[in-house]
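Following this line, the structures themselves.
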Structure P
Amino acid sequence: MLDEGAYICSIRTMYRILKENQAVEERRNQLRPPEYKKPALLATGPNQVWSWDITKLKGPEKWTKYYLYVILDIYSRYAVGWIIATK
């Protein structure tokens with residue numbers, strides 16, 4: 001079976017044999033993606049940083065929906081602008 005490239009063993013057995021022959025490193029030390037850092041929105045006065053939000057609203061009839069678009073000032077939390085649209 002070795003000539004055919006077929007091996008019959010569990011994954012754990014394979015790693016145990018490779019470890020005994022110093023042919024494998026510890027799997028926990030693999031490269032990990034960098035930790036995500038949340039962006040900090042810092043405003044020291046009004047109208048420096050704005051944020052936006054979209055909310056889906058149900059309409060009066062079945063299968064109708066509206067979208068509420070809001071622009072917020074981060075410093076004062078004031079709604080700078082808003083609009084309700086169908087798309």
Structure Q
Amino acid sequence: MLPRGISKGSAIKTILSLLPGFFPIYIGDDVTDESAFQFLQGQGLTIKVGRPGTETAASHFLPDPEAVRRFLGLLIAPPEDFT
């Protein structure tokens with residue numbers, strides 16, 4: 001539950017105002033994530049977990065939580081893993 005008038009989008013806006021210069025990656029699978037996807041359009045990477053074709057403001061899709069785990073693993077992999 002969120003307090004009245006607060007959304008995930010407004011929370012992201014507050015967090016980013018405190019951390020200027022960061023490139024956010026937001027991953028979500030619920031209708032409540034849409035406000036964050038909308039806020040981050042053009043200023044971050046937004047990923048909807050689920051099937052493409054679902055109406056969303058997210059810029060990308062991953063099919064399931066296992067794909068999210070693999071994606072996050074790539075983000076933290078040491079550079080030598082890519083040679």
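Each reported figure results from applying straightforward, stated rules to the coordinates on display, with no laboratory input. These figures come from a predicted structure and were not determined experimentally. Cβ atoms are built from the backbone, for glycine too; each structure is taken alone.
Which structure, out of P, Q, was distance in nm of label points 7 Å out along Cα→Cβ at positions 20 and 44 calculated from, if the result is 6.7? The structure behind it is P. Largest in distance in nm of label points 7 Å out along Cα→Cβ at positions 12 and 68 among the labelled structures P, Q is structure P. Among the shown structures P, Q, from which was the value 58, 25, 8 of semi-axes √(5λ) of the Cα gyration tensor in Å calculated? The structure behind it is P. Given -3500 as the derived value for helix-only ellipticity at 222 nm (-39500 (n - 2.57) for each DSSP H run of 4 or more, over all residues; to 500), which of the supplied structures P, Q does it correspond to? So the calculation was done on P.
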